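Each value in this text was obtained by applying a stated rule to the coordinates, not by laboratory testing. Because the structure is predicted, anything quoted here is derived from the model rather than measured. Cβ atoms are built from the backbone, for glycine too; each structure is taken alone.
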Structure P
Amino acid sequence: MTDDQDRSKLLEVIRHFRLIDDTYFNMFMEDNIPCMELFLRLILNNPTLHVESIQTQREVSNIFGRSVRFDVFARNDDGTLCNMEVQRSDKEATPERARFNSCMLDMLTIKKGFTWGEDHLPPACAIFITEHDVLHGGKPIYHISRRIDELGGKIFLDGAQIIYVNASYQDDSPLGLLMRDMFAYSPEKMHYEILANRMKYLKTDRHGVMKMCDLMEKLMEEDRLESFEKGKAAEQQNIVLRLFHKGWKLSDIMDATDWTQDQILSFLHANGIQPAQ
């Protein structure tokens, strides 16, 4: 396939993108504080909210387990951290996934030397915009916080919150109109002018379309690299298991794989193996 054919295919994909498509949502929000403010103001019901910074595809590493790459990560001017995910697949928006993302938000702020009682975690909010009503309550939005049963359901003030937004609920409320815009293919079909202008730029302006094509090509290359890295990681894991079952000492496995002792022990424990002390 020629370069012109590849670019033609990209242009066709771009024409059919909607905000409910997470790849497009990421591109749409890149360096786009005004659009992110609109989303957060409506979802958090705070018309004066201001976004201080925004990052797309922000990765949080976890050497002992699964890492995470947030669709959109924002920090509000009051210090609140917000992770916004767009999920078309119900199985990718489970309560466990929301719990994991909420925990990984804290990983961004807890640094070495953090002292409980002296240092403080900022408020954090994990937001899932789901194509379907995954919580099956028929509501446009769901707010989840920890509560204390023995105190009559009093909210446990840990500063963490999870929000599910049901994108299939599209009434004439401000939030319902925003969700309607999530499914629009063209800027002419969008209610919010700021979103329509952004979509028009990315789909019809020459510079915007070039930016979209460049970003998509970069993402495809990253996907290929990620697949390679996953294969490489799986190979390393197989080596660790083989060497351990052959009776190798942990120190020798460390030399052969460049893994730390903690990484090896954590991996073995995750596979139900308890090495002799």
Structure Q
Amino acid sequence: MLRGMARKARLAIIGAGNLGTALTLSLRDAGFAIGSMIARSPASLRNARKVAKQVGGEASIDPRSITAKWIWFCVPDSKIAGAAFSFAEQMEWKGRVALHSSGVLTSDALEVLRRRGAVVASVHPLMTFVRRSRPSLAGVPFAIEGDQSAVRVARRLVRGLGGRAFSIRKKEKSAYHAWGTFASPLMTALLATAEEVAVMAGVSRKEARTRAIPILRQTLENYAAYGAPDAFSGPIIRGDLGTVQRHLRVLEGAPVAGGVYTALARAALEYLPAENKSAVKRILASRR
């Protein structure tokens, strides 16, 4: 921890979106004091005020109102550098810690604040944040890199949240974030695709979501317990050519879903155990 820091430091959160809101509430629950929540536009100030009231802090759109020494930017990736640049001119940064939560950008996105005297780090939780949901951060991995003293502060915050901090190199962040995108956003896209196929089977989207939950839960439990190879099941692992052909024929009526099926089947043949791999590959190739 930086010399002179109080045991429970005050923080300022920049951004009142899904991540900023969830993080602010979780930090409060962990015993950290939230001095202020800074909205990036008048439109988001209403939510910032609501959240700040819950944690005993203040809400503002003026960075000059910040008195906290630890400042966490929770704005979209494309807005981080611009926010840092605009804040650099409006407040003193020497002795402050500046963090951002981009999964793909490195701590260098805050370089303008580093040049002003701050120590900086990127701190990304491997978790999804959506409207109406506030996930627990207990056990969540946080990828951290940056200046040594800022990294120490970040690790302290993650420990307080009950998360698990790990170091990541700058050159690895793009691949790390792509991995996270497969784990949640693209997984959601896969589930949306599955709903489209369910409709072809005479099942409504709402019913599809309800009926799919047991198999989805068991698949995740199998993956967690045994790993991907031993969690894999279905016609491809059996090398069931007839079933794969039937799937491809019916999916001709849903070209996007058919493309997703083919891409995932090819990935399965590459990364997972399967019988009749060469024959399945030929069938997939014939349906391009």
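General remarks:
- Highest-scoring label, criterion being distance in nm of label points 7 Å out along Cα→Cβ at positions 14 and 38, among P, Q: P
- For the set P, Q, ranking by mean count of other Cβ atoms within 10 Å over residues 30-37 places Q highest.
- Parent structure of the calculated result 67, 66, 35, given that Cα extents along the principal axes in Å is the read-out and P, Q the choices: P
- Structure from which 12.4 was derived, mean count of other Cβ atoms within 10 Å over residues 198-205, options P, Q: Q
- Origin of the value 2.0, where distance in nm of label points 7 Å out along Cα→Cβ at positions 118 and 262 was derived from one of P, Q: P
- Highest-scoring label, criterion being FRET efficiency 1/(1 + (r/R0)^6) of positions 174 and 190 (r between Cβ atoms, R0 = 25 Å, to 0.05), among P, Q: P
- Given -16000 for helix-only ellipticity at 222 nm (-39500 (n - 2.57) for each DSSP H run of 4 or more, over all residues; to 500), calculated: source structure among P, Q: Q
- Which of P, Q leads on relative contact order in percent (Cα under 8 Å, 6 or more apart), largest value: P
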